[in-house]
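Peer 1: What follows is a group of structures, each given as structure tokens.
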Structure I
Amino acid sequence: MSLRVGDVLEAVDRRAPFHTAAAWDAVGLQIGDPGRPVSTAAVAHEMTGSVVEQVLARRVDLVVTYHPLVFRPLRSITAAPGPEGRSFALLEGGISVIAVHTNWDAAAGGASDALAEALGVYDTEGFAASETMGEESVRAGRCGSFDGAAADLLAAVQESLGCRPRTAGLAPDRTVRRVAVLPGSGGSHLDEAVSAGADVYVTGDLSHHEARRAVDGGMGVVDAGHGPTERPGVRALYALVAEIVDGAVDLGGVDDSPWES
């Protein structure tokens with residue numbers, strides 16, 4: 001029997017249960033029919049216009065995306081800019097969409113574990129608790145050991161994430177023994193990173209006041225950007241989908257950032 005959209009959905013759910021996503025999140029099957037056959041799947045960070053163009057050109061059956069395509073309720077699905085138009089194009093093309101997001105952050109081997117591994121952070125434990133769709137609490141971030149100085153950590157960030165981060169409270173020769181990481185926007189979990197004993201917190205989208213609070217508390221911060229901190233997790237997501245669907249297509253390089261376009 002051929003592989004179907006529902007089979008892929010179930011396989012992803014086994015590795016990163018959708019009920020472990022944050023209660024505010026939008027994950028799971030967002031477009032499509034669970035009974036539709038799948039011969040080709042693609043993996044993307046975000047369903048941008050360029051990604052939609054690629055999946056239509058490549059005639060894929062299914063896209064597994066890290067950022068949800070439909071995050072806020074849509075008033076219409078028409079040929080217009082934004083999620084409405086991209087949803088319309090995908091529906092017209094018969095392409096299904098599965099979104100994973102915070103459930104993939106929290107999953108073993110998911111986005112947070114991938115970010116920690118990329119930066120050389122090891123022996124990790126969870127931090128950054130959030131209420132989930134399943135009315136339980138999971139820990140989306142990771143905090144673990146690091147061997148080196150701040151300069152070594154920043155070199156790992158630049159090499160592995162391909163960005164020039166903003167930093168606060170980090171002299172290059174500062175010894176770093178414990179690092180907390182959280183992909184995407186991690187400012188709301190800053191105090192939990194402090195409680196986890198982190199010398200440095202690596203995340204994205206930190207505000208001026210959050211950076212000031214971290215420095216006042218003696219913890220250095222590295223704002224490596226929203227997208228770059230999620231890239232290791234997207235690579236891990238591609239590896240997962242490639243285990244499920246033969247010939248999976250990696251569209252990570254097509255996913256343009258709004259800050260870089």
Structure II
Amino acid sequence: MKQFIWNTCIVIIVLALQGCKKEIDIDYKDIAPITVIEGRLTQQGANVRITMTTPMDEPINLTPLTDATVILTDITAGSSQTLTINEQGDYVSLTAGITDHLYELNVKRGTDIYTARCEMPALVEISDIAFNWIKMPYDHVAVLQVTFSDFSPTITSYYWVRLYRNGEAYMWNLVTDLYATDGIINDVFMTSRRDLDEEDEATALYDGDVVSATVTPISREMYDYLEAVSSDSNGPSLFSGSFCLGYFLAAPVSETSIVFRPDSIPDY
């Protein structure tokens with residue numbers, strides 16, 4: 001009898017909850033668009049893109065802004081240059097960054113001024129890139145291992161490892177030298193399943209695809225910023241002056257590539 005009463009109570013509760021369904025309209029706060037600055041200085045030169053955030057109820061607009069003055073200063077050398085705008089709407093320079101030099105990016109737009117500094121670390125040496133098939137409960141997965149040297153074993157170092165599939169962004173990881181062995185870091189990516197009929201196109205790799213890996217040494221502040229972005233957060237502010245989102249990164253980029261040949265990949 002008690003069991004019957006308890007079951008009856010559950011049915012009543014469920015029916016009551018179903019009868020209380022109500023549509024909830026989320027009232028997003030109307031926030032004015034915020035300037036977004038993405039600045040990079042490598043051994044190939046500088047590239048800065050300026051955009052604005054888009055309101056939640058509008059289509060994403062990534063059109064670059066071209067009404068700013070962008071100055072890059074090599075504080076160590078005591079020299080400055082004004083970046084010019086290319087066909088894509090980016091502010092660019094072909095002057096290479098120099099290891100151990102401190103750089104300042106200064107962006108002025110209207111009455112707003114945004115400033116960020118970053119010291120350029122040394123180039124990272126990538127020693128190997130290789131695929132292995134790893135047996136998982138659901139299928140074999142092509143695991144890509146990127147091996148590189150820790151550029152500064154005496155201090156905690158941080159790295160941004162990015163993969164590109166046929167030139168398009170594919171995957172990325174954040175790595176620290178806490179995982180280094182004798183100054184060598186092995187970063188691994190779970191990529192494509194062997195059974196492509198069960199694989200998502202966002203991660204599927206086909207015979208002949210070229211997978212490129214880049215390794216960039218970054219600061220702890222940049223590490224925290226990227227970690228926040230990966231969790232759908234704006235992250236810490238990396239610019240002083242007027243408020244904006246984005247980053248300025250002065251760092252050389254190491255790159256290597258491998259052709260995906262599934263029949264030639266060994267089973268691990």
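Peer 1: Which one of I, II has distance in nm of label points 7 Å out along Cα→Cβ at positions 43 and 235, as calculated from the coordinates, equal to 2.3?
Peer 2: Numbers: I: 1.1; II: 2.3.
Computing distance in nm of label points 7 Å out along Cα→Cβ at positions 43 and 235 on every structure in I, II gives 2.3 only for II.
Peer 1: Tell me which structure, out of I, II, gives 18.7, 60 once Rg and Dmax of the Cα atoms in Å is calculated.
Peer 2: I
Peer 1: Which of I, II yields -3500 for helix-only ellipticity at 222 nm (-39500 (n - 2.57) for each DSSP H run of 4 or more, over all residues; to 500), as computed? Before the final figure, lay out each step's value.
Peer 2: Values: I: -10500; II: -3500.
Attributed to the structure labelled II.
No lab work stands behind these numbers, since they all come straight from the coordinates. No experiment lies behind these values; they were computed from the predicted model shown. Cβ atoms are built from the backbone, for glycine too; each structure is taken alone.
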